[in-house]
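Heads up, there are several structures right after this.
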Structure P
Amino acid sequence: MADPKISVPETAEKGGIIPIRTVIDHPMDSGHNYDRDGKLIPRRIINTFIVKYNGEEVFHANLRPAQASNPYYSFNIKATTSGPIDFAWIDDDGTVTTATRNITVV
């Protein structure tokens, strides 16, 4: 997988809303399509996307083969304390792509 693109503000007001946007480059092959030679392209999808804020899970998605290529997610979390926001994308083949963004709550 390619490096994910993540949008998280650097600072937020305590109790405020933190907008988060993520996209990751991935073909999300469903296992139902064929290549140019007529061979079945094996299933290979990101099956799980998890976001943790200061170690606490705040977003969890179980993805299915019908998910479009390059999964994009946009959601909000409430700003409580300064700290890391950790992202993890887990692929069918066991590959785990991670990223971290830090936020300062004032």
Structure Q
Amino acid sequence: MRQYIIDELKRQEVDAIRSYLEEQCEPSGIDGLYWLRIPDDLLSGIQVDHKECAPFYFAAELGDSWLKLELLVRTRERLRCQCIQHATQPQRDFLLNFADTLVERLEIKA
């Protein structure tokens, strides 16, 4: 799995990240797992065409001392489809910008 990981987080950093994710993302129904919606203008051609699979998300998983951001574009509607694919460069840039903003705003030192 391709993913971006921020690790060696302190308890107070994890708590701050949890609050941030609860504000910026959608809950998944699983503790520690959040959905970051991908803006429609960043979708690939097949994702635009697959309206029945939309919306599209990145998964963010928060553990005791780490945050994992998957570089796989997912949908909640299906587990397997051609539109579920690794992030394009613009989608990747969006996710990494999200991570950079999180680290900067929360003053994460890890």
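Given a value of 4.5 for distance in nm of label points 7 Å out along Cα→Cβ at positions 66 and 82, calculated from one of P, Q, which structure does it belong to? Of the options listed, only P reproduces it.
Looking across P, Q, the calculation of helix-only ellipticity at 222 nm (-39500 (n - 2.57) for each DSSP H run of 4 or more, over all residues; to 500) that yields 0 traces back to P.
Taking 57, 19, 19 as the value of Cα extents along the principal axes in Å derived from one of the structures shown (P, Q), identify that structure. Structure P accounts for this read-out. In this comparison of P, Q, the computed figure 14.5 for mean count of other Cβ atoms within 10 Å over residues 50-57 is attributed to P. Ranked by distance in nm of label points 7 Å out along Cα→Cβ at positions 2 and 98, structures P, Q are topped by P, which has the highest value.
Only the coordinates and a few stated rules stand behind these numbers; no lab work does. If you're wondering where the values come from, they're calculated on a predicted model, not measured in any experiment. Cβ atoms are built from the backbone, for glycine too; each structure is taken alone.
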